[in-house]
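Asks: See the structures that follow.
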Structure P
Amino acid sequence: MAGTERRREIRRRRQRVAKTRQLVQRVKIGTMDKTTAAAKLRRLTLGADVIIAREGWEA
């Protein structure tokens, strides 16, 4: 049954990656402001600060 849990982890990770890409893309095209996207990203993943710094959303 260990494989089942591993599949869940992989599915969760893939979902986080897709959602992160979507948030970054929405900020780039201008349909979402940076502070809202940063707040959503912080709720989504633990590595949000790294992504926010990489994208230059907050100083």
Structure Q
Amino acid sequence: MNTKNANALLLQNEDKRTKCMVYTRVMGYHRPVESFNIGKKGEHKQRVFFSKVSSGKADL
């Protein structure tokens, strides 16, 4: 799906969309990203997420 089709689909279904609250774990508790200051929001957007790759050995 190209960008033009995706945008048209979003506009077509705009009335069905709802706001999604994104939470992140900060110092052992969860906080909504929406409440972050501008600097912390920038840091959150730059985060890199890693996925665990199995080495074939049993995890300890």
Structure R
Amino acid sequence: MSEKVCRDCHLISYGHTCPSCKAIDLSDDFSGLAIILAPKDSVIAKIMKIEKKGRYALRVR
């Protein structure tokens, strides 16, 4: 099973729905990776508006 990325929140996951926002609009075409461990303390998480830890794509096509 390949990695899929949510077009709404950019979370990288496996499966047919996003575990974070429950969206079904997923893509397998993405670039860049940001691993967020502490979203409250991360400047990148604040810029990307991320509130949960996880693996996120920087660009989704």
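Asks: Who wins on distance in nm of label points 7 Å out along Cα→Cβ at positions 11 and 27 among P, Q, R, i.e. which is largest?
Replies: Once distance in nm of label points 7 Å out along Cα→Cβ at positions 11 and 27 is tallied for P, Q, R, the winner is Q.
Asks: With mean projected area of the Cα convex hull in nm² as the yardstick, tell me which of P, Q, R scores highest.
Replies: Structure Q gives the largest value of mean projected area of the Cα convex hull in nm² among P, Q, R.
Asks: Assuming -9000 is helix-only ellipticity at 222 nm (-39500 (n - 2.57) for each DSSP H run of 4 or more, over all residues; to 500) as calculated from a single structure, say which of P, Q, R it is.
Replies: Q
We did not get these values from a lab; they are worked out from the coordinates using the rules stated. Because the structure is predicted, anything quoted here is derived from the model rather than measured. Cβ atoms are built from the backbone, for glycine too; each structure is taken alone.
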